[in-house]
Every structure is written in structure tokens, then in C-alpha cells.
Structure I
């Protein structure tokens with residue numbers, strides 16, 4: 001698809017993530033942007049249920065920790081690629097997996113979060 005990717009690093013126990021979803025993502029303006037302008041991927045970093053197959057276990061080059069669950073792999077990806085370990089973290093990527101604009105954490109102002117999303121859309125269209 002010819003849409004940018006919105007990677008949402010989130011967690012089941014992330015209070016700020018739930019606040020963003022309830023107060024910002026629920027607004028009609030933001031919901032329309034998310035539904036129509038992006039491919040949304042939510043990567044949970046605190047799920048302890050989904051184990052990786054043993055053949056996919058590895059030790060993180062960044063943290064030195066053993067990566068043996070999907071959530072640990074998601075967290076390692078966040079730390080390695082975006083140098084951040086806080087949630088939520090929003091990364092707007094092009095079709096090559098490159099950042100379109102700097103990442104963002106929680107922005108509780110609907111207009112400002114909308115401007116962040118729009119900056120990613122504009123950068124994607126300019127490529």
C-alpha cells in the first residue's frame with residue numbers, strides 16, 4: 001500500500017498509552033487519519049505470553065539480555081532502532097522502514113498530535 005507505517009510501541013500496563021487511546025486516538029480527526037492515512041502496527045513490549053521459537057532466541061547487542069519472547073523482541077527493536085525504551089513511542093516510517101520524522105511519545109493535545117501525524121504524511125508524499 002502507498003501509505004506510511006505508524007509503529008505504536010505500547011504495553012498492556014502502559015497508563016499513558018491507554019490515555020492516548022482514550023483521549024486522543026478516539027477523536028474523529030485522529031481516528032480518520034489513523035484509519036485512512038496509515039498502516040498501523042501495535043508492538044506490545046510487556047506481553048509475557050508469546051514465546052519465540054527457540055531457534056529465534058538471541059542475546060541483544062544493545063542490552064545484553066536474552067530475547068526469548070515476542071514482547072522482548074519488540075522492546076529490543078524499539079531500543080535498537082529508535083534509542084528509546086519508553087511507551088508510548090510513535091514511529092512514522094516509509095516503505096523502506098526509514099523514519100519520516102522524529103519519533104514522538106504521548107501528545108495529549110489533539111491538534112498537536114494531528115500535526116505530528118500530518119508531518120509524517122507530508123514527508124511520505126514528498127518522497
Structure II
């Protein structure tokens with residue numbers, strides 16, 4: 001079955017959604033929200049944002065306006081562990097301790113976590 005992570009930057013949440021009875025994520029229909037996570041519940045002021053980072057990943061271009069570069073603010077993972085878009089994407093999160101992270105996925109299914117060290121993503 002397909003699983004989708006839906007990022008809602010407006011209210012600081014993300015949802016894990018299964019494809020439902022037909023096993024395909026459609027953005028409605030028989031899709032089932034399995035879990036909703038509120039970033040503020042983690043405490044330490046975590047939320048969508050790029051904090052003091054000065055360049056996005058990859059290092060060309062600019063940060064997405066809502067700090068999520070996945071198309072339509074969602075990423076769908078198919079049963080083979082690959083995402084259903086060709087470009088991949090990133091989500092930027094920051095906390096109140098001036099720490100900034102990005103979580104990204106490539107079209108191959110590789111998931112990356114990077115931390116801003118003050119001058120580069122590592």
C-alpha cells in the first residue's frame with residue numbers, strides 16, 4: 001500500500017496517511033489518516049522554518065516559502081520504498097535553540113537528515 005506524509009505548515013502539523021482499502025493515496029476517498037503529529041508537542045520551539053540557515057539544500061535557489069519543497073506539501077512512498085515524484089524534496093525545521101535541520105527524500109527512496117552548522121548543511 002502507498003503511504004503519504006502530508007505537511008501542514010499553516011497549523012504546524014504533519015499527517016501519516018495510508019492508501020486505504022484500494023491501497024493508493026488519492027488525497028481523499030478511502031485514504032485513512034493514521035496519525036497526526038503536532039510539532040509544538042515536541043517542545044523546544046520546534047516548527048517549520050529554516051532558522052539561521054542561509055542556503056537551501058541543494059545549495060542553489062532559495063528556500064521554499066513555507067519551508068517544504070515537496071510538491072503539494074506531501075510525499076507518497078510506494079510499496080517498493082520509493083517516492084512517487086521524480087524530483088524529491090525537503091522539509092526545513094528549526095527550534096528555539098537556533099538549531100536548524102532538513103529532512104529530505106530522493107526519488108530513489110533515500111532519506112536524508114542534515115543539520116545546519118552555521119555555514120553549510122552536514
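Looking just at distance in nm of label points 7 Å out along Cα→Cβ at positions 60 and 92, which of the labels I, II belongs to the structure with the highest value? List each step's numbers first, then the result.
Working: I: 2.7; II: 1.8.
For this comparison of distance in nm of label points 7 Å out along Cα→Cβ at positions 60 and 92, the top structure is I.
Please compute distance in nm of label points 7 Å out along Cα→Cβ at positions 52 and 68 for structures I, II and give me the label with the greatest value. It would help to have the intermediate numbers written out before the result.
Values: I: 1.2; II: 2.7.
When distance in nm of label points 7 Å out along Cα→Cβ at positions 52 and 68 is computed for each of I, II, structure II gives the biggest number.
If you rank structures I, II by relative contact order in percent (Cα under 8 Å, 6 or more apart), which sits at the top with the largest value?
I
Suppose you compute mean projected area of the Cα convex hull in nm² for every structure in I, II: which one lands on 7.6?
Details: I: 8.2; II: 7.6.
The read-out was computed on structure II.
I, II: which one has helix-only ellipticity at 222 nm (-39500 (n - 2.57) for each DSSP H run of 4 or more, over all residues; to 500), as calculated, at -11000?
Details: I: -11000; II: 0.
Corresponding structure: I.
Computing distance in nm of label points 7 Å out along Cα→Cβ at positions 84 and 108 gives 2.3 for which of I, II? Let's see the in-between values first.
Numbers: I: 1.8; II: 2.3.
This value belongs to structure II.
Given a value of 2.4 for distance in nm of label points 7 Å out along Cα→Cβ at positions 4 and 28, point me to the structure among I, II it was derived from.
Details: I: 2.4; II: 1.1.
Structure of origin is I.
If distance in nm of label points 7 Å out along Cα→Cβ at positions 20 and 100 is computed to be 3.8, which of I, II is the source?
Checking each candidate, the match is II.
Readers should treat all values here as calculations from the given coordinates under stated rules, not as data from a laboratory. Please read all numbers here as calculations on a predicted model, not as lab measurements. Cβ atoms are built from the backbone, for glycine too; each structure is taken alone.
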